[in-house]
Structure P
Amino acid sequence: MNYLQSLEYLYNRLPVFHLTGGAAYKPGLDNTIRLLEALDNPHRKFKTIHVAGTNGKGSVSHMLSAVLQQSGYKTGLYTSPHLVDFGERIRINGNMIDQEYVVQFVENHKDLVEQVQPSFFELTMAMAFSYFAQQQIDIAVIETGLGGRLDSTNIVSPDLSIITNIGFDHTEFLGNTLSQIAFEKAGIIKPGVPVVIGEVLAETRPVFVQKATETASKLVFAEEKYRLHAVGTTANELVVSDGVDHWISGLTGNYQLKNIAALLASVDELRLSGYYISATSLKIGLHNVCKLTGLRGRWEVLAENPLLIADTGHNVQGINAVVQQLSNYNKSIHIVIGMVNDKDVSGVLHLLPKAASYYFTNAQVKRALPSAELKKAATKVGLNGNDYPSIRHALQAALQAAGPDDLILITGSNFVVGEALTVL
């Protein structure tokens with residue numbers, strides 16, 4: 001069995017949420033406990049930081065990973081989903097998991113898979129922890145998959161918990177109110193472990209205060225500690241300041257301001273816990289986050305003339321931030337968009353600018369909303385454009401139609417961005 005065959009086994013044998021949706025969701029830790037016990041509990045052999053949130057948790061996880069590895073720590077990073085290659089999910093100091101390790105792990109643990117019947121996410125998480133332990137990392141930044149309280153990553157006992165923000169997503173599993181969703185995310189708060197909240201709302205603050213009180217955890221609201229504003233931006237850099245100091249982020253998009261505040265507050269807490277992170281390491285890590293970790297798809301500039309940007313915004317909160325960012329550009333806008341069928345499609349479409357030209361498409365996954373259905377729904381809210389059977393066709397049409405001074409945005413789904421990166 002080679003690497004591609006091993007991945008094929010994982011995709012075909014295990015329920016895969018990012019491909020099939022809710023049918024693959026397995027809440028609770030029973031499977032995780034059985035898997036990790038069979039693997040000699042690898043998650044207990046290194047330190048961890050646990051990151052949850054509706055949006056921004058991937059960005060914060062990568063920022064923090066970059067800062068830690070720049071500070072000299074051998075840093076593991078577990079995130080999901082991947083955009084192009086499975087190995088993006090499991091990294092050490094920015095390097096993807098060794099493909100031979102994936103092959104050997106799958107071959108060695110087929111009996112365990114048959115016994116436990118885990119989800120794809122549960123098994124890949126166990127693979128990540130096993131790999132991190134074998135490679136003797138110092139610390140791992142662990143991003144939750146869905147929610148927090150019942151997420152399989154909640155097996156870890158972290159040095160720090162981070163919750164980036166709360167918004168409406170996966171409501172069928174997490175609840176229909178912001179306070180209900182916050183309760184699920186707050187499930188990652190552990191007794192005596194400090195927690196940083198990236199964005200606080202009137203509906204969510206009481207939930208976090210109550211949980212932190214119950215667990216005797218120090219509670220830090222990052223936005224109140226670091227009131228950041230953008231003081232400069234280019235295609236590949238965002239300069240932010242709190243009025244005293246300034247930082248340059250390799251992740252652009254004004255929506256990163258809240259994520260950077262969460263990062264800064266988190267670094268403060270890690271320093272108090274004994275981590276050595278210099279001001280220089282912090283600035284270099286943040287500035288070079290994409291280079292150090294391989295992160296892609298967050299307001300990523302892919303080309304100029306026309307300006308071609310990819311962003312993985314895929315729910316109402318994420319798309320709202322993307323639309324706000326678009327308003328900074330005085331350009332004709334072309335939007336290549338596809339969505340999955342379990343998101344608030346109507347809510348997203350109502351946010352999008354009516355003056356843009358649209359190229360409706362769909363990724364090649366079961367959850368994808370057919371492009372014709374997306375176009376039909378978009379037409380009802382006054383968005384104009386054509387539908388295309390593939391991301392390649394939609395991209396070609398947008399590139400042909402756009403002038404050199406125009407802007408093309410690829411968005412709506414991780415899958416759309418991932419396929420677009422492959423095409424490009």
Structure Q
Amino acid sequence: MQTDVVIIGAGPSGTMAASMVRQAGLNAIIIEKEQFPRYIIGESLLPRCMDLLDEAGYLKAVEKQNFQKKYGAIFLQNKKVCQFNFSEQHTKGWTWTWQVPRDEFDKVLADEAQKKGVEIRYLTEVTDIDFFENKQLVHTKNYEGKEQTIESRFVIDASGYGRVIPRLLKLDLPSDLAPRSSLFTQVKDINRPAGDAGDRITIVEVQQGVWIWIIPFSNGKTSVGIVAPPEFFDEYEGDYTEKLRTILNDEPNTTNRFKNVAYAFDPVFIESYSIAVKQLYGNGWALTGNASEFLDPVFSSGVTFAMESGWKAGILAARQLKGEAVDWDKEYVAHILHGVETFRTYVNAWYDNTLQTVFFADTINSKIKAQICSVLAGYVWDKSNPFVRNHSKTIYTLASVIRKENA
């Protein structure tokens with residue numbers, strides 16, 4: 001069997017790539033090892049995602065789902081509160097987005113991709129790939145054990161944590177971020193407060209390097225999880241359910257909200273999640289989403305990068321297959337890495353307490369706050385923003401000035 005593009009993985013990155021390939025008039029087959037809907041973590045979108053959903057032709061379908069609208073984010077540290085409103089950002093972009101149960105969200109995108117003519121083979125895995133100069137032979141096996149080889153002109157690996165091509169080509173690298181783990185579940189949010197406090201994603205700092213996420217959904221459930229160094233969880237006794245309940249009860253900002261709530265499923269523990277790769281593309285293939293690099297969930301950048309990289313890779317692969325010259329280093333690697341490095345600065349600044357100095361300052365210039373808000377909205381490619389253009393310096397300089405003023 002032959003096709004233009006094989007895409008590994010039917011998550012947001014894979015379906016974004018597939019839509020852009022189809023828009024170019026080419027054929028795509030998605031190989032997905034699970035059956036949708038399926039549960040996966042990463043439930044908070046950023047406003048940049050709205051541009052991408054629109055580009056791919058998925059926006060109207062998602063709007064019909066009535067997901068929880070996300071107008072900003074709240075950060076809590078003891079009794080201190082910092083709130084960002086996406087309507088008050090520097091970049092001219094979307095001022096809201098959604099908080100989504102990923103099983104439902106991913107299924108909507110996959111269904112829409114099929115409507116666009118994309119074939120999705122569920123319960124099928126890629127077992128091997130033979131790479132040649134002008135084609136790739138993608139070997140697959142379905143849940144019944146039936147094997148098939150697909151001859152493809154290009155392969156986009158959107159396999160997420162499966163990391164098919166990095167595994168086959170030994171491309172994995174250790175992340176330069178400190179190891180961190182997460183413990184999470186969803187709850188029936190019977191104690192959900194009214195207003196912004198109940199509707200918005202909330203990040204609660206427990207102590208330096210340890211934080212809790214709270215992501216409410218429109219279906220009455222809320223995603224809640226803790227991110228911390230692996231050894232932090234060893235301080236608590238019991239199984240994962242007991243550990244999670246104790247941590248939430250010990251933190252004053254979460255005690256009342258999560259007291260006596262029912263867990264939708266047993267808490268899941270993921271250890272040392274950050275990872276990197278040696279390269280993002282090769283002859284006839286490209287990596288997207290978590291198959292390329294995953295930083296940290298603190299600013300909900302995972303789905304945004306998945307969609308951005310899938311969108312870009314789909315466009316470039318189609319252009320190349322139609323005979324255009326594509327500079328993958330300039331048009332793909334430089335683009336994706338600029339966004340990754342911008343967010344990496346802010347991830348590091350969160351864990352070394354620089355961002356908290358800024359977020360919880362007694363006063364902060366409204367223009368500066370708007371510029372930082374644009375970063376949190378996912379507009380990390382807007383170089384008119386000094387907190388994007390000079391990301392490695394500006395946030396640290398600002399924190400230094402605040403510290404001196406408060407000395």
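Every read-out reported here was derived from the displayed coordinates using simple, explicitly stated rules and does not represent laboratory data. Keep in mind that what you see is a predicted model, and the values were worked out from it rather than measured. Cβ atoms are built from the backbone, for glycine too; each structure is taken alone.
Numbers below:
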item	result
Per mean count of other Cβ atoms within 10 Å over residues 101-108, the highest-valued of structures P, Q	Q
At a computed 16 (relative contact order in percent (Cα under 8 Å, 6 or more apart)), which of P, Q	P
Computed 0.70 for FRET efficiency 1/(1 + (r/R0)^6) of positions 125 and 189 (r between Cβ atoms, R0 = 41 Å, to 0.05) - originating structure among P, Q	Q
Ranking P, Q by FRET efficiency 1/(1 + (r/R0)^6) of positions 157 and 341 (r between Cβ atoms, R0 = 35 Å, to 0.05), the structure that comes out highest	Q
With helix-only ellipticity at 222 nm (-39500 (n - 2.57) for each DSSP H run of 4 or more, over all residues; to 500) derived as -10000, matching label from P, Q	Q
